Structure I
Amino acid sequence: MPRRLRQSRRVVITGLGCVTPVGVGREAFWRALQRGESGVRRIEGFDVSASPVRIAAAARGFDWEGELKPKDRRHVARTVPLALAAAREAMGDAGLQPSDFTIEEQRAFGVVLGTGGGGLAFTEHQYRYFYTDEPGTASIYTIPASTHGGLSSELSMAFGLRGLSHVVSTGCTSSTDAIAYAADHISAGRQEKMLAGGSDAPLAPGILAGFCLMKVLTEDWNDEPARASRPFSRDRSGMVLGEGAWVYVLEEYEAARRRGARVYAEITGYGATCDAYHRVRLEDTGEEPARAMRLALEAAGREAVEVEYVNLHGTSTVLNDRIETQAVKLAFGEHARRVPMSSTKSQIGHPQGASGAAGLAAALCAMTTGLIPPTINLDEPDPVCDLDYVPNHAREQSVRIALCNCIGFGSKNSALVVERV
């Protein structure tokens with residue numbers, strides 16, 4: 001959303017809610033980030049004794065049943081209660097009470113969520129009934145609940161929001177793209193407020209097996225799970241699957257001011273590109289992710305030297321971390337060696353399509369608290385990963401402008417610029 005196209009409508013974040021592997025709720029998440037805590041544990045939800053990978057980052061202690069009516073509990077994917085809990089917190093954080101909305105306010109309030117896998121884990125569970133001669137046990141909503149597009153509808157129905165209700169699924173960049181898409185609708189005057197963010201829950205036997213086939217998950221840290229996600233470290237050997245939801249309330253700046261809302265940050269820039277190269281991996285040059293970052297900065301009307309923190313995709317795979325480092329150098333020039341940056345996935349694993357929303361929450365943590373979250377498990381940096389990744393411990397620093405970078409399957413790239421108001 002370039003400034004020249006935004007007219008006078010600025011888009012700000014006034015609410016944040018989340019359910020994460022390191023804590024349920026915004027404050028718990030931020031505390032864990034600042035302390036460098038890991039949410040990676042041995043998988044408990046299904047038998048992994050025969051799997052080469054037995055660890056993941058699950059949202060432990062989350063009362064998913066409490067988010068749903070009893071009659072709905074067997075009919076929706078886990079992404080739904082995750083998103084509902086995060087959205088309820090975001091609404092409360094923004095000082096909004098949906099039950100008080102007029103019909104006009106309901107129609108001016110939309111939902112855009114990003115997800116990579118959507119209801120795939122739910123589908124896997126339901127189809128097990130069909131293929132084990134127990135079709136009567138399966139949910140009658142197997143098909144609609146397995147469809148990605150139903151995720152936003154669950155939030156629209158829960159809060160009575162009659163604006164647009166869309167799902168963006170672009171792999172790991174899904175929630176970054178969803179947040180930008182939502183902001184664009186507010187900027188253009190098509191909606192007044194939006195719930196936007198991401199929810200993913202890819203922890204299921206078949207999904208785990210599929211990721212193992214791709215050889216992108218680490219098999220080396222089953223006995224030390226908290227040390228498994230190691231972005232930019234010389235001995236990194238793959239990513240760790242994660243889950244979670246991060247949801248925001250976005251609204252027009254002047255309207256937020258009139259109602260006295262607290263503003264976390266303004267969304268000022270977005271850029272997206274595609275390497276057009278491979279189903280999974282990035283092209284070695286890093287040029288297209290760098291171009292996405294440059295486009296986001298151009299849209300924000302900012303120079304690279306003005307950025308004070310970069311939240312990296314940082315998956316902990318050998319290839320991704322090396323190429324992302326190269327991309328940052330291309331996008332930021334000499335400033336790449338001065339600007340602090342970190343990977344949230346070192347603590348929460350890789351929540352797939354919710355990654356960008358998680359990274360934005362980490363950037364807001366830095367902007368709000370003055371503490372930049374660290375990249376943990378960075379014991380010995382890879383010589384080719386030679387930037388300031390804020391290793392192992394949070395760092396005190398004021399952050400006014402941040403860039404959040406995301407890279408996805410299908411060689412997609414997206415970046416957001418946010419600024420403290």
Structure II
Amino acid sequence: MRNKPLGFGLGAAAVVALGALAAQPAHAAVELETQYVFNTFSFLLNGALVMWMAAGFAMLESGLVRTKNTATICLKNIAIYAFAGIMYYVIGYNLMYTDVSGYIGSFDLFWAPDDTAALAGKFEEGGYSASSDWFFQMVFVATAASIVSGTVAERIKLWPFMIFVVILTAIIYPIQGSWSWGGGWLDGIGFTDYAGSTIVHSAGGWAALTGAIILGARKGKYNSKGQVMPMPGSNLPLATLGTFILWLGWFGFNGGSVLSLGTAASAIEMANVFANTNVAAAGGVVGAMILTQIMYKKVDLSMALNGAIAGLVAITAGPATPSLGAAILIGAVGGIIAVVLVPLLDKLKIDDVVGAISVHLGAGIWGTLIVPATNADASFMSQLIGVVSVGIFVVITSTIVWLALKYTVGIRMSEEDEMAGSDQAELGMEAYPEFGRGSQIT
């Protein structure tokens with residue numbers, strides 16, 4: 001009788017052991033599938049936040065242009081998002097991420113998702129839906145194009161501008177992006193740009209700078225003595241709302257760039273990124289306010305708004321590694337740089353309607369170069385090479401495109417149309433008809 005209980009006990013232990021072994025792969029598969037779901041969800045949710053930044057740019061720019069150009073700037077911002085998405089599907093994504101040889105990706109047309117492995121129940125560690133990745137990357141390219149819009153506002157023709165956006169989003173942005181994010185040559189030398197201070201923001205800033213120089217200043221912006229003639233925006237509450245929308249969207253911009261949410265480590269990293277992003281913007285506001293008080297004896301609201309965005313741009317290259325205190329300082333310096341560059345550009349008679357060059361280019365360069373101060377894996381020389389190489393490439397390619405447009409279809413509105421406003425000249429409508437010409441018609 002003793003043998004039976006003993007034999008039964010050995011059999012039960014063997015069954016339990018075998019069951020555990022059999023369950024282990026199944027448990028691992030469930031864990032990988034869970035990671036896949038969370039990673040995909042992170043791309044989709046954070047990508048939606050970045051898409052919402054398009055509304056922020058639209059409101060910010062609408063508030064900083066004059067009333068007679070408001071409808072056009074709104075149209076440009078929604079058109080930018082639409083055109084950028086289509087061009088990134090047609091060619092941009094493949095140029096940036098597919099078969100990158102070091103300097104450029106594939107010229108294959110029409111990116112297509114490949115999620116068949118997931119549908120078959122096969123999940124790799126750190127996996128995510130291909131479509132979610134494309135969506136997240138696409139909303140970034142739209143941001144780069146939006147930077148150009150505000151700089152060249154109030155005097156550029158609509159359709160030549162949209163042609164430039166097509167080339168920027170289909171070719172210029174993806175090629176320089178492939179150098180680092182696509183695993184190209186900059187990635188090989190250790191250049192790091194977490195969410196795009198250089199790849200997105202300074203690239204857009206360089207394109208805006210070349211456009212502003214080639215296009216020229218608005219009529220009446222600088223008088224014969226070289227003095228700056230103020231052209232205040234039409235709606236500062238709207239510009240303030242736009243800044244808050246951008247601040248909110250930036251949590252997706254930087255937070256989603258963790259590129260995963262399937263582990264505790266990635267969740268902690270995302271939380272750190274959110275916190276650093278937030279305080280960097282706060283630092284930018286404070287830095288801009290203090291400096292404008294010192295320089296002009298009054299605080300300038302538009303400078304404070306740009307200070308917030310400059311702080312966000314500055315932290316974008318390395319939001320995961322700084323302490324909260326360091327993030328505040330990085331953002332504050334970004335805000336200060338933006339305030340200093342605005343009058344400097346005016347002295348050079350470079351007319352930037354919304355201050356985008358100062359914010360995105362100036363703070364973008366600063367944010368990229370300061371990364372090694374808080375990230376031991378980055379080097380100053382690699383960062384400098386990345387900033388300079390992207391700058392040279394974007395300046396050369398953008399200049400070619402701007403000049404080609406200038407000497408073919410033309411890029412600038414006539415003086416008469418500029419005086420009437422782009423809303424009437426380009427769209428035949430007014431954003432605020434009750435306060436414009438329409439209000440005088442009985």
Structure III
Amino acid sequence: MPEIGPWSSRAIKDYSRVIEEFGLEPFDPSQLPDPPIVFRRGLVVASRDFGRILRSIRGKRPFALLTGFSPSGPMHFGHKLVADQVLYYRSLGADVTVAMADIEAFAVRGTPLRESKLLGVKSYILNMMAMGLEDADFYFQSERVAVRDLAWRLGTKVTFSELRSIYGFDESVSYSHLSVPLIQVGDILHVQLPEFGGPRPTIVPVALDQDPHIRLTRDLADRNSLYSVEARERGLAVFIRGKEDPLPHLERARDALESMGFSEFRMVPSYRALFVEDAPPGMREVVEEELRRLEPEAGYYGFIPPSATYNVHLEGLRGGKMSSSQPESAVFLDDDPEVAARKVWNALTGGRKTAEDQRRYGGDPERCQVFQLMKYHLVQDDAYLRQVEEECRTGQRLCGQCKREAAEAIREFLEGLARRRRELEPEVLSRFGLR
């Protein structure tokens with residue numbers, strides 16, 4: 001497997017290096033209206049093609065969001081960070097779709113589909129609905145025909161050598177595992193099919209090690225398009241892919257661009273090209289989106305390449321990786337509030353060995369998993385968080401004070417979440433055929 005990828009066991013140490021190597025843009029949360037703490041406190045570190053989403057938000061135009069979870073273990077606070085982002089985008093008008101990646105859980109981890117169904121509904125879907133995502137479109141990969149159909153159709157343009165190059169597959173990989181990347185392409189792109197809302201910008205919030213999925217999906221969105229738009233030194237060039245007569249498609253493109261206010265055209269059917277000489281090169285993505293929306297009428301998908309934001313992985317409560325298979329490494333959303341509070345009291349901190357040393361030398365909040373919980377989940381007030389950090393560094397605050405505050409906040413949050421789960425449970429279980 002590659003050093004960094006969806007199934008790599010290696011943790012990312014140098015995010016700046018990875019961002020540069022993957023060709024990502026650093027993420028600036030100030031671009032967003034009233035960003036929540038997951039954005040403004042540095043959890044989201046990079047993005048790809050985020051301008052499309054910003055234009056949709058600012059122009060109050062339709063955009064979609066697709067995210068997914070592999071239900072091979074219960075939902076924990078690391079997963080909640082993605083749910084928090086989803087809630088924010090939904091408040092800005094996103095059409096939200098959430099995949100339960102039961103095919104991936106089976107193919108990669110051997111989790112039976114029935115087990116994934118129970119866990120996906122009772123832990124992930126029920127908790128996310130209790131958090132406020134009642135109106136999201138939740139589905140299981142194994143049950144959505146459109147996803148599997150897209151994976152099959154788009155897979156005709158992907159070779160094993162490409163998948164090996166992207167994911168590091170070798171001859172020992174099972175066919176089921178080999179199919180997972182294309183199923184995830186189907187997840188991301190199916191929200192742009194006519195029956196699911198049609199072509200529109202789509203945001204996919206993921207961890208940085210999931211970028212191979214995003215790159216493959218964007219590439220396949222382009223490979224299966226009719227119109228290709230290129231920026232030139234002066235203006236834009238629109239090209240027609242395929243072998244059919246380009247003239248009707250070029251004329252349709254010209255008409256659409258005229259309605260956008262452009263007027264200087266040069267059509268060259270022999271080149272399968274339309275040159276838009278008064279379109280600024282910076283308008284390439286906007287023009288591309290407009291033309292992709294025409295494609296379904298011509299029998300093409302019209303997929304707009306998905307955008308993505310990338311968040312860092314947080315360490316577990318005892319250091320190392322946060323994992324559903326290691327109960328003490330994470331606070332689960334289904335935890336009894338008292339059990340969760342005890343986990344907080346046992347968490348690794350950045351404090352000194354003795355209270356005397358702590359007061360003399362101060363602590364290190366960057367190494368403290370309790371401060372991490374406060375920073376990304378529990379403390380909304382930025383000024384108070386800065387106060388906590390300063391008091392820790394200067395030795396005015398001992399670890400017990402932070403643990404006490406964090407444990408009480410966790411307890412209160414989980415008690416409220418459990419009450420809401422109990423209210424929703426009969427309806428949700430019935431909706432997914434579990435009662």
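Any read-out appearing in this document is the output of simple, stated calculations on the displayed coordinates, not a laboratory observation. Note that this is a predicted model, so its numbers are computed, not measured. Cβ atoms are built from the backbone, for glycine too; each structure is taken alone.
When mean count of other Cβ atoms within 10 Å over residues 59-66 is compared over structures I, II, III, which one is greatest?
Values: I: 14.6; II: 25.8; III: 18.2.
When mean count of other Cβ atoms within 10 Å over residues 59-66 is computed for each of I, II, III, structure II gives the biggest number.
Suppose mean count of other Cβ atoms within 10 Å over residues 131-138 works out to 15.8; of I, II, III, which structure was it derived from?
Among I, II, III, the structure yielding 15.8 for mean count of other Cβ atoms within 10 Å over residues 131-138 is III.
Which structure, out of I, II, III, was helix-only ellipticity at 222 nm (-39500 (n - 2.57) for each DSSP H run of 4 or more, over all residues; to 500) derived from, given a value of -21000?
Working: I: -9500; II: -21000; III: -13000.
It was calculated from structure II.
Output the label of whichever structure in I, II, III has the greatest value of Kirkwood radius over Cα pairs in Å. Write down the numbers at each step before the final one.
Working: I: 21.0; II: 23.1; III: 23.6.
Across I, II, III, Kirkwood radius over Cα pairs in Å peaks for III.
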